[in-house]
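S.K.: I've put the structures underneath this note.
Quick note: the coordinates plus some simple rules give every number you see, no bench work behind them. Model, not experiment: these values are computed from the prediction. Cβ atoms are built from the backbone, for glycine too; each structure is taken alone.
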Structure P
């Protein structure tokens with residue numbers, strides 16, 4: 001798989017800021033982000049549900065383990081313009097945002113400063129293959145639409161293993177490419193320019209082979225929303241959102257298995273770090289049996 005250097009990403013992010021930057025205060029920032037990360041039929045983007053789900057998994061896990069967000073450190077892998085990092089920092093999490101682009105990191109820092117969250121956010125312009133933070137310092141890793149960008153870098157899993165605490169978890173919300181309909185909705189030219197990958201089960205399991213891995217498919221009928229956005233006039237967006245409520249409800253009734261995973265347009269990848277490699281091997285066997 002071909003790698004592309006940081007110049008492509010610098011060009012992508014040059015002179016851009018997060019949509020959150022326009023918010024007048026933290027309260028408006030959080031409302032805007034949460035609306036954007038709702039299911040499409042509730043006013044969010046077509047990627048909103050799975051991205052919200054990744055966040056909710058971290059929040060729920062903290063509650064279950066009686067962890068105070070102020071004492072939790074989250075690595076935002078491939079943080080882009082920093083919307084996710086700034087939002088989680090507003091919820092008191094300590095954020096480390098990493099992106100290969102200097103331009104992206106400059107924008108992240110500017111957004112954090114505007115909302116007085118610079119002490120809760122640390123942004124680093126570097127490859128995820130070489131993160132300048134201490135061993136065993138990360139409680140969670142999260143990525144929104146980032147895994148298909150960095151999966152081409154072979155050393156990232158070893159670096160995740162180093163910085164994550166024992167039993168630390170990672171959640172990556174991404175499109176999934178085994179369903180051929182998926183390929184209708186992506187900018188093939190940009191993917192080629194950035195060297196991005198199409199995610200499949202085999203690729204994800206192989207990449208995170210030293211972790212316990214779980215894949216949760218989320219979008220089947222909701223892929224029709226993306227199709228309708230391409231073929232139905234913009235003035236009919238309200239109708240598309242109404243139809244999306246049906247798609248979303250149908251999706252929630254579909255059982256998770258190998259067939260539905262194959263057909264899904266988006267998948268939440270969960271990784272769990274085990275410093276004891278024997279534990280990892282055990283969970284890999286169990287997952288393969290399923």
Structure Q
């Protein structure tokens with residue numbers, strides 16, 4: 001897909017961050033937009049920005065964890081626009097917790113959005129994309145879909161799952177000679193609201209920081225603007241790439257992921273031990 005003009009793009013999580021930036025960039029390039037988000041206020045702001053580009057825009061309040069709602073939205077997009085050519089399964093949330101302290105409810109909440117939301121969006125739109133004769137699915141993983149880190153077990157699980165799911169889908173589409181392709185996105189630190197809106201359990205204090213410290217520290221690691229991320233993602237679609245590493249930090253993490261697990265994990269564990277607060281009973285005896 002070398003030209004987005006006249007194509008119809010459906011984007012989840014369009015109320016802010018990368019989703020909003022994708023919508024604006026696609027609007028400037030002449031695409032028609034079907035936008036969704038669970039944040040009604042953020043979604044309305046994105047719609048207003050995109051309408052200034054001259055794009056035809058529809059929007060829907062959507063919880064991507066609701067399978068039937070995602071299927072209904074896919075049908076509504078085709079009903080409103082006549083077809084759909086691009087799907088960006090971008091909506092996501094974050095959770096910081098140790099495995100021992102993490103509640104099943106919190107993990108299920110994250111997996112329902114970050115993994116199952118991608119699966120629902122892919123399967124709901126795939127028949128419509130094939131019917132259009134030209135389509136592309138973009139699924140959002142993360143650098144945490146390349147390496148694992150303490151306190152991010154649920155996020156790691158979801159993002160590794162998205163990577164595996166999308167890689168398998170890409171091969172199946174090629175084997176079937178489908179007119180649809182797909183790309184996995186691995187963003188590094190992008191300036192979005194995901195960290196500020198994350199659920200953070202106090203168990204991560206074991207790694208030397210409380211919830212607010214984690215949020216502020218994470219903000220300092222955000223190296224890439226959403227607009228730049230959107231341009232990199234759309235370039236990957238234009239070149240039909242299997243994966244795209246967004247941001248310089250993503251490229252570094254990709255190199256780290258190629259090291260022996262014992263090496264990179266050992267470095268992380270050693271670093272964690274240096275900053276880990278001393279246990280209250282460490283001086284006893």
Structure R
């Protein structure tokens with residue numbers, strides 16, 4: 001029953017929200033949102049374990065696949081789509097699946113989330129294998145589409161992670177690991193695009209960012225594996241190379257161009273006195289970790 005779910009309960013703080021001014025609504029929502037980070041923080045150990053598993057599976061040629069319906073599915077698709085430009089990942093390495101298909105990103109597809117077979121069909125279509133990680137996202141913790149996908153994932157040996165904003169959610173029974181940031185009742189009862197959506201986005205940010213850091217996609221807090229696909233990213237690449245090599249930006253751009261736009265290759269080539277090809281080989285030998293390549297490991 002829905003009324004047993006925390007995310008469906010009435011929030012005493014917002015029972016008179018329709019009597020508030022615009023300023024009052026902002027203050028109320030801001031106060032409620034301020035509790036989300038603490039709820040996510042309580043899931044620290046589970047999130048950290050998930051990051052380790054994801055990094056290990058990606059390192060071994062596996063993929064991270066998100067599966068969800070409605071807001072949960074959209075957030076998974078968004079997080080997956082942001083990985084290639086940020087971390088230079090292959091678009092097939094982090095995949096977002098949403099009940100109802102691509103069209104559901106922009107318009108609700110009624111009933112799609114109620115079919116467990118749909119979740120199974122969608123993960124089969126992308127070739128889910130034992131090397132992969134499947135993160136099933138369901139705020140309620142009981143979405144049939146997600147439970148179907150998670151159950152299938154475990155049956156073939158894929159690592160199944162369940163993400164919900166309700167404790168003791170049904171999806172826990174079909175997941176190898178569960179992440180449950182319980183954010184409490186929403187400002188608008190049942191509108192889980194609010195606090196639950198924020199918590200979900202925070203967790204997904206941690207999963208991909210944490211895994212990519214472990215895989216050597218950053219140097220300190222700098223994005224060193226980004227793709228120079230637009231003017232902003234070209235400028236950012238030039239700026240980072242200049243920062244790490246102490247070269248003027250104009251010279252940094254020449255260096256980057258000589259290295260086919262590869263930021264890490266450019267830095268290693270300059271600081272270690274290597275040709276671009278030698279720099280690429282050194283990076284390959286240390287799994288792409290810039291810090292290790294510069295240390296000559």
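S.K.: Mean count of other Cβ atoms within 10 Å over residues 16-23 was computed and gave 17.4; which structure, P, Q, R, did it come from? Walk me through the numbers before you get to the answer.
M.R.: Values: P: 17.4; Q: 26.4; R: 9.2.
Label of the source structure: P.
S.K.: Then there is this: Of the structures labelled P, Q, R, one was used to calculate distance in nm of label points 7 Å out along Cα→Cβ at positions 240 and 264, giving 2.9. Name it.
M.R.: Values: P: 2.4; Q: 2.9; R: 1.0.
This figure was derived from Q.
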